[in-house]
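Novice: Presented below are the structures under discussion, each in the form of structure tokens.
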Structure 1
Amino acid sequence: MTNIISGKEESKIVEEWDSIAAIREYQISSGLDHSAIEVLAPAILKEISKTSGLIDIGCGTGWLTAQAHLLHQNCLGIDPSKKSIEIANEKYGSASLKFFVSSIEKLSLNGMKFDTAISNMVASNVLDLNSFIKSSRQILEPNGTLIMTVPHPCFWPQYWGYVNDKEFLYSETCMVEGNFKIQNGITSHITTHFHHSLENYFNILTSQSFIVEKLVELKGRGFKLPRFLLIRAKAI
């Protein structure tokens with residue numbers, strides 16, 4: 001069941017991802033999550049140019065960070081979910097691949113800089129999108145690149161079944177709660193995401209000193225309409 005809700009504390013959202021961390025790692029490592037493995041990851045990795053320092057914002061269990069690390073030596077993954085970072089360090093951590101429990105807002109305060117940031121399906125899970133984008137800009141060098149994927153605002157409400165909810169307005173940001181699901185199945189675990197319009201994503205990116213360079217609509221196996229949106233933006 002998917003519902004539009006009025007509010008939830010950030011700590012509760014983090015707890016939801018703690019509870020599903022082991023399940024997410026199994027879905028990825030077993031190949032069950034086709035969209036993550038065959039659609040989202042290749043699209044993000046394709047956009048990464050040669051980099052001296054890469055950060056994966058909201059890295060989850062670290063599987064995508066580890067793939068980026070095969071191509072680029074110095075990588076860091078951060079995520080507010082302690083359980084996810086424990087799995088990431090256990091499975092993928094090394095001298096040149098570090099994982100830390102942190103939000104991008106907290107990390108941006110320590111002065112670290114990178115020339116590339118990736119973020120897979122994370123911007124739609126944060127309470128304050130403006131703060132998330134602002135902090136992502138703060139950790140990037142001038143001319144650095146942000147590559148992020150989000151649920152496609154035009155079609156995700158249809159796929160998740162809340163497009164006809166009386167509380168849903170496309171142009172308005174809303175919080176959505178439902179059982180976490182992938183193409184191959186649905187779990188009993190509740191997760192929370194936010195619907196943002198395309199206009200909202202673009203306005204926030206440009207207001208925080210990004211230039212949107214590229215958009216890619218991503219479908220996945222068995223779907224007629226796009227499900228995800230990749231945005232590549234340059235820090236100015």
Structure 2
Amino acid sequence: MPAPAAAPGRPASERTADAHADRVVLLPTAYTHPEGTLTFSSYELIFLQAGWAVSDVTQLSLTATPPIDGGIAFLDLSLKTVVHREDRVRVAAIVSTSGVVGLEEGHMFLGRLGGAVQLCADVPCRSSVTMAGTTAFVGPVTVLLGGVGLTWNVARWATLLLEVETLTPIGREAGQAHGIAVMPGFRFPYRSWALDVSLGRILDPRDTIPVLPFVAFTYRVLP
């Protein structure tokens with residue numbers, strides 16, 4: 001059964017110390033914000049996200065890009081709910097839909113089902129290892145996006161990040177769609193805001209893909 005926001009005798013501030021606690025770099029963790037929390041995030045100044053914690057164990061997020069080229073925009077709606085929470089272990093289920101609107105052919109959306117398991121190194125869970133995955137359904141094509149992420153809190157103002165992501169096709173319809181990406185990073189974790197600065201590299205000896213920077217910022221309004 002999901003645990004309450006803070007166990008008896010434990011300060012509620014343990015759940016509010018890091019505004020980015022619900023993710024590693026891109027991978028979701030099994031954390032959800034306290035009930036009534038509002039979050040406003042920016043990824044690379046292109047992807048804008050608004051989130052709302054429906055309860056202490058369930059949160060909604062809507063991600064979108066500004067319309068381009070006559071009104072084309074990307075949208076993503078995700079629902080994450082915690083199904084198990086203890087001091088050292090957290091488990092969450094995630095259901096999402098992503099798509100593009102404004103195309104001449106009409107709107108195009110795909111569904112995703114996934115989850116995250118988070119193993120905490122300390123009781124506040126400021127340092128942890130997360131294993132997460134999501135299955136994307138694109139018509140007859142099914143692909144699995146998964147990965148492992150590490151958050152290591154080295155100071156009240158500093159957390160080191162490391163994330164390894166994989167893309168794996170399920171079935172012949174997905175063809176040769178596969179890949180591995182590595183993203184190390186650094187986080188400034190605060191109660192009302194957080195800033196991540198990371199680098200991403202796709203591991204493929206056939207390509208000369210450069211290392212790409214990734215910046216994410218969140219402002220959080222706690223109840």
Structure 3
Amino acid sequence: MKILIVEDEVHIARHLEKKIRKIWSAADCTISRAAALEEAMDYLDNNEIGLLLLDLNLGGEDGFEVLKVLAAGSFHTIVVSAYKGRAIEAFEYGVLDFVPKPFSEERLRKALNRVMNTDSKPDYPTQYYAVRKRGAIHLVKDDEVAYFRAFGHYSKIHLKNGRTELHSKPLARLMPLLGEDYERVHRSYIVKMSEVKGIHVFEGGKYELELRNGEVVPLGRAKYKRIQEKWLR
């Protein structure tokens with residue numbers, strides 16, 4: 001996995017790298033470091049990564065502004081910051097975890113474990129999904145979403161009003177950011193279950209979910225019993 005640490009205090013950046021290599025000693029990790037937001041953005045423009053570790057205060061620069069941009073990336077983001085009072089806000093923009101400074105090895109390990117656990121759920125679910133459109137970043141509110149569909153290495157956000165938006169994160173990286181209301185109902189679909197009206201059952205073991213806006217999405221055969229028992233009793 002390619003990892004970028006964005007931290008302006010060299011000793012902290014080195015400490016983070018050392019701990020990551022210890023925790024993921026068996027993994028093949030390539031770790032780079034950037035000390036400023038501009039340097040980080042330049043790096044991300046030219047490199048694909050799987051994980052970003054971001055401080056929110058870099059030489060007086062507000063990392064929250066760039067966080068809104070970074071949330072549109074395909075990678076996971078873990079914030080490592082002393083700004084504990086802004087943790088909930090960070091989660092709202094799609095970070096996987098918020099590790100407060102000073103951090104322990106055990107707390108960092110917990111955050112890194114979530115990168116590998118696609119079934120984990122956030123302490124505070126994402127409220128905004130950043131999408132790139134016509135050279136700008138637009139934020140889609142979670143309460144507008146009906147479901148997500150796999151689209152190659154990306155995903156499509158299907159809104160309640162029928163519109164769609166392309167999102168850089170694949171479904172596997174979206175799932176750990178979503179609230180308890182979301183279920184992976186098919187290998188290619190994640191659905192907001194409060195938007196489900198009912199199940200259609202067809203001969204041959206085919207199932208579909210009917211949504212409140214009239215759309216239907218496939219329901220995997222292996223998922224049928226769980227969905228029916230948990231959500232539609």
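Read-outs throughout are calculated quantities, based only on the coordinates presented, and are distinct from any laboratory measurement. From a predicted model like this one, the values you see are computed outputs, not experimental measurements. Cβ atoms are built from the backbone, for glycine too; each structure is taken alone.
Novice: Figure out for me which of the structures 1, 2, 3 the number 0 belongs to, where helix-only ellipticity at 222 nm (-39500 (n - 2.57) for each DSSP H run of 4 or more, over all residues; to 500) was derived from the coordinates. It would help to have the intermediate numbers written out before the result.
Specialist: Values: 1: -9500; 2: 0; 3: -7500.
Derived from the structure labelled 2.
Novice: If we compute relative contact order in percent (Cα under 8 Å, 6 or more apart) for structures 1, 2, 3, which one ends up with the highest value? Please list the in-between numbers first.
Specialist: Working: 1: 23; 2: 18; 3: 12.
Largest value of relative contact order in percent (Cα under 8 Å, 6 or more apart): 1.
Novice: If you rank structures 1, 2, 3 by distance in nm of label points 7 Å out along Cα→Cβ at positions 26 and 74, which sits at the top with the largest value? Spell out each step's value before the answer.
Specialist: On the way: 1: 3.8; 2: 0.9; 3: 2.7.
Going through 1, 2, 3 one by one, distance in nm of label points 7 Å out along Cα→Cβ at positions 26 and 74 is largest in 1.
Novice: Suppose mean count of other Cβ atoms within 10 Å over residues 114-121 works out to 22.8; of 1, 2, 3, which structure was it derived from? Can you show the working numbers first?
Specialist: Details: 1: 22.8; 2: 19.5; 3: 13.8.
Answer by label: 1.
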